[in-house]
Structure I
Amino acid sequence: MSLVLDIKKRYPGFMLDMQLEAGEERVALLGASGCGKSCTLRCIAGVETPDEGKIVVNGVTFFDSAAGINLSPQARKCALLFQNYQLFPNMTVADNVCAGVKGAGDAAARKKLAERYLSIFGLADFADRYPARLSGGQQQRVALARMVAAHPGIFMFDEPMSALDSYLKSALEQNMLDLFDVCNRTVLYVSHDIDEACRLCQRICVMHDGHVEEIGSVEDVVRRPQTLAALRLTGCKNTSRARKVGDEEVEALDWGMSFNVGREVPDTVAFLGIRASYFHVDNRAERGRNSYDLHVARVSDSRFERLVLLDVPRADAPTRLQWKVNKVNVAADGLPQAGETLRMHFDASRIHLVCR
């Protein structure tokens, strides 16, 4: 099973220029709104037509502008799941599951076939219901069962869990993994959520302004990002323009701070990033070598963490550093407080440097 994608499509004020190859694996398309993620899926499914290029899935050419090939969406045998699941409201769950199955037989045979796929997601007893009588999570599982029943050549998901609460989302992620265990197909999964992408996918394709910025394993993209887009999309809250000021020294231009990173700084370094949990208080550290006295401007709490905003030395800096502190088993008076000045130490090995 494979995907070969090389397409261009012009939109008003935007150009999709997408190249991607994938095997029997799960690939997350990660990017900001409007970067072309959904457009890519729609072009593969045949909902939209590229201006030029080629799309090949499992050896079948879906689209080839040079050869004049453009298969209809029905002929492509794709499964594309949107946020709203697109179930037919006037059809039972069983008929929804069998909607894309040719030769499913009479009503009894269709129900039996539907129950087979619904059982994967714990919904075999819901075959006779209509979508309006299902919860959002149940509707999603019906849509997943319909995808499996159709035996598509490629599975594609367009932020299918963005409207779900965190508890239901966590449960349904396990349903998704159940699906992936049995589908043995190329999976493209569009998301804004880096944690969701890490849990569900094996590779991450970072998209920006209509093209691929970088692609790699989850481990590579998260731990060794190569671009500013990847830094930000993988959850790095602190980024700054940067310039080399020594063999191992880099200046964060937006913060008025310099860091010795303990390794050769590329001549072309353009940005640096420090994740919000990658620095700490160290009152024994010598001020000036990756250690700065920073003022706590504000604190705010979530269930298990305190977010601390730290003023940076550069007076006109438009942003503050974000620092996340674990609250679990820590007394309230042991947490950072607004108005304090803390000596913060930045671990050289955890400072990301990127050149574009």
Structure II
Amino acid sequence: MRPARALIDLQALRNNYRIARELTGAKALAVIKADAYGHGAVRCAQALEGEADGFAVACIEEALELRAAGIRAPVLLLEGFFEAEELALIVEHDFWCVVHSLWQLEAIEKAALSKPITVWLKLDSGMHRVGLHPADYQTAYQRLQASGKVEKIVLMSHFARADELHEQASADQVAVFEAARKDLSAEVSLRNSPAVLGWPQIPSDWVRPGIMLYGATPFEEANEVAARLQPVMTLESKVICVRELPAGEPIGYGAKFITQKPMRVGVVAMGYADGYPRHAPTGTPVLVAGQRSQLIGRVSMDMLCIDLTDIPQAGLGSTVELWGKNILASDVAMAADTIPYQIFCNLRRVPLLYSGA
């Protein structure tokens, strides 16, 4: 059996959720969209359901998967509904629903709902992706209240640059939000993972931890609070071939790496078809036989090469950590000019093996 696998530590997941609660004193929706960022949404929800205040997913398909698995906690649809017909399922399964556009508001007003729903009313405070214009926000709130179709409204927005801790944009977005919600009496949700970790002054009755749940930092620079997080996923495989090469030999597609001295090279069963970033360059860190080493040459679809020259104890069958508790996903992502969100979400083909349930 191919040795590539992802080990998922559910106790680390719970630890990271508790940090979000501890840092904010707020209620926290665990963001498990995109199959829990590649970690397995159902198993992650099951691990957190005893203490999570609820979950957040992108769409109704993801929410229905949780309900089918027996998850009864609140589930928020972060993109709301895409068609008015979905409102019947939202009522049936007690989903919470983001409203970010006037057409969604109008659909709720026109719908014949068997019971009122919970709406999270989203303001575009400056990211300019989705969200109501500040000039429409108060009126939208009043229309929802008057519709008789809504049981509760939570006021929310989303930050574009909260991962930049010295950037003014987040404070500017808070000011826009506060002006738009003036005199509205409702709970507020503003803080995502970087805001939970780095913006303690921002008010939020509800927080939405996402990437931090999985033990990865959203910041490019070192952050003392983020350093408390525990990596949840360890992506590992084994050395399946060892080559002894003299100086001057090319390795891998395109001969992008040429040995400068005699080298001992390990071939690992891991590639971009598994989700390992193809553009990870020579020098990207790995851990083999408990010792730090590096990737050499181009990543192939199913294999990659690593340097074993100075690790005599490593050889055929040695375990290689591609990212995890020793090689941080954020370091691999930075080397590959991407972000940990993407390398987690791109994971495929490798089996997920769980511990700490």
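Nothing in this text is a laboratory measurement; each read-out follows from the coordinates by a stated rule. Quantities reported herein were computed from a predicted structural model and do not represent experimental measurements. Cβ atoms are built from the backbone, for glycine too; each structure is taken alone.
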Q. A value of 23.8 was derived for mean count of other Cβ atoms within 10 Å over residues 32-39; which structure in I, II was it taken from?
A. II
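Consider the structures I, II: one of them gives 0.30 for FRET efficiency 1/(1 + (r/R0)^6) of positions 232 and 288 (r between Cβ atoms, R0 = 25 Å, to 0.05) as calculated from the coordinates. Say which.
On the way: I: 0.30; II: 0.70.
Corresponding structure: I.
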**Q.** Structure responsible for 0.45, with FRET efficiency 1/(1 + (r/R0)^6) of positions 16 and 128 (r between Cβ atoms, R0 = 41 Å, to 0.05) calculated and labels I, II on offer
**A.** I
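With distance in nm of label points 7 Å out along Cα→Cβ at positions 136 and 168 coming out at 0.5, pick the structure among I, II it was computed from.
Details: I: 0.5; II: 2.9.
Source structure: I.
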Q. Suppose you compute distance in nm of label points 7 Å out along Cα→Cβ at positions 216 and 312 for every structure in I, II: which one lands on 3.8?
A. II
